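Coordinate-derived values only; no laboratory data. In this text, all values refer to a predicted model and were calculated from it rather than measured experimentally. Cβ atoms are built from the backbone, for glycine too; each structure is taken alone.
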Structure I
Amino acid sequence: MKLGLQINNFSWPGGSKSLGKTLTDVARTADEQGFYSVWVMDHFFQIGHLGAPEEPMLEAYTTLGFLAGVTKKVKLGTMVTGIIYREPALLVKAVSALDVLSGGRAYFGVGAAWNEYESNSLGFDFPPVKQRFEMLEEALKISTQMFDENEKPFVGKHYKLERPMNHPQVVSKPHPPILIGGGGEKKTLRLVAQYADACNLFARSGTEEVVHKLEVLKKHCKDVGRDYNEIEKTALSFVDGNNINPHDVVKDCQKLKEIGIDHVIFSIGSVYKIDPLKVFGKEIIPEVSKF
């Protein structure tokens, strides 16, 4: 099993002047301690269950480019990009640039978007959910085409591209893994089965719920003729960085592995203190890597 780190809070001591140095320390330590991946949210305001909208939130792809420059091994991605925030071709170009400049370490995390307040505040269109899923599916088709160096015009209901060219091409082969976030059973998991290399679920919803979502994904895979085992199953979890019980964390990861999760991505409270990352590197990652 692989472990990742999601950095979803930048309300750190020192404010903006220290943020770059603190983020560098966090990312480099995660890299050195054996985390497989590092993720940032693609939001512009802090989200409700983590803090007030006014709390600091860095733009995702600028941040990932920065992280690519200060790390060596970890995979990098958004958890996840709302499709309404960027035109699909621009998003593919951003992911491709990240992949090239990081030496093939990009994930392509994407979803249908949900934060209406954030979108309205900053002037992003926020279409009805049906339209957002249509846009997401077209974006997935566009990304596949651009990663395959297929420059023929794309004409969809929501997007029209005369020449979807993508140079330089990605380093990852055949392309950066496409991860679709969310557990919607009718649409999201169907899109995972059709287009994605990875899915993302919420571990904190409980193992029974995760089992159910995986069964739904398995059925969608059967319906579309996809090998369920080809898809990487990831799950988000949380641990209090001020009170880590390594035994409990390892035990929870083992339970998730037993039900079919391949990659657990942790947000860690007070991660800026660095010591929580070292606990993971010394006492958790070596144990979890055994199963």
Structure II
Amino acid sequence: MLSIAHIINPVKVDQSSDLFTGQPITFESMLRAKTVVGNRFEIQLFTTQYPEDHNIIPAEFIKLPDLKRSVLDIASFSVPRKLPLIADIINQLDEYSDAEYFIYTNVDIGLMPDFYIRVAEFIGKGHDAFIINRRRLSTIYTRKDQLEKIYQDKGKPHPGFDCFVFHRSLCPFFRFDHICVGIPFIGVTFAHHLFCFAQNFKLFDKAHLTFHIGAEIMPPRDQEYYWYNRKQFNRIRDEYLWDKFDIQKFPYAKESFLKRYYKWARNPSLFVFMNFRLELRKCKKT
């Protein structure tokens, strides 16, 4: 029987944070999507967290051991933010779950009721890794009892990456170093590992299977943490991924010249100049 383990990283926040209203919606949407699956296959819902986050996590979720470190143990910042490292989260999932496939989503990403059913269909088509892009919804939704209305709202597309599904056999190939969650370039780093190491990767950029409350594409970012994560990614790319990249495995690579560069330019997680260099490298080899 197919088994899927889905992990999120909840955090206790005050009312000034979007997550104060967003996380309960995420929790409820995950529980509903699991209920839809029934006994067709196994869904495990996990969280990994710090001790202070326990009381916001619904009892239906399996709490993995508390995280032992944060980005503050790695670097110093003018405004300390206790942000977990994605490597620690995925390592815990790999250690404590026996599932065949893993899912990591940002904690502000809600699921449509048929999410896990569709994920199983995609797996059945032979994909060992894929990314599902979210739909952007209005901030009028603030409560989990609005889910029925949320499900009916098609929202708007979003180009970024925040929902990752992958076979557990890919975990040994991940090198995330000290990339922290909640900051740009976590999705970039995750995605480029899947482009690189998956045998049959697929980007589902038009599927209405996940949603995010908030219509912005590029929200305000903390420049200090942004450049920290960006430098981490650049080092991982240059030292580990570059020689293994095959541009033909990247999203949109098989589109026409104009179409693929247009799509790369519109996606904040893809890089036109880098991909151009990879295309030149491929041409030189052929």
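Identify the structure, out of I, II, from whose coordinates mean count of other Cβ atoms within 10 Å over residues 17-24 was calculated to give 17.5. Clearly, the read-out refers to II.
With helix-only ellipticity at 222 nm (-39500 (n - 2.57) for each DSSP H run of 4 or more, over all residues; to 500) coming out at -12500, pick the structure among I, II it was computed from. Working through the options, I get structure I. Have a look at I, II and say which one yields 2.5 for distance in nm of label points 7 Å out along Cα→Cβ at positions 73 and 273, as calculated. Structure of origin is I.
Look at distance in nm of label points 7 Å out along Cα→Cβ at positions 97 and 193 for each of I, II: the largest one is in I.
Looking at structures I, II, which one was mean count of other Cβ atoms within 10 Å over residues 57-64 calculated from, given that it came out as 14.0? Derived from II, not from the others.
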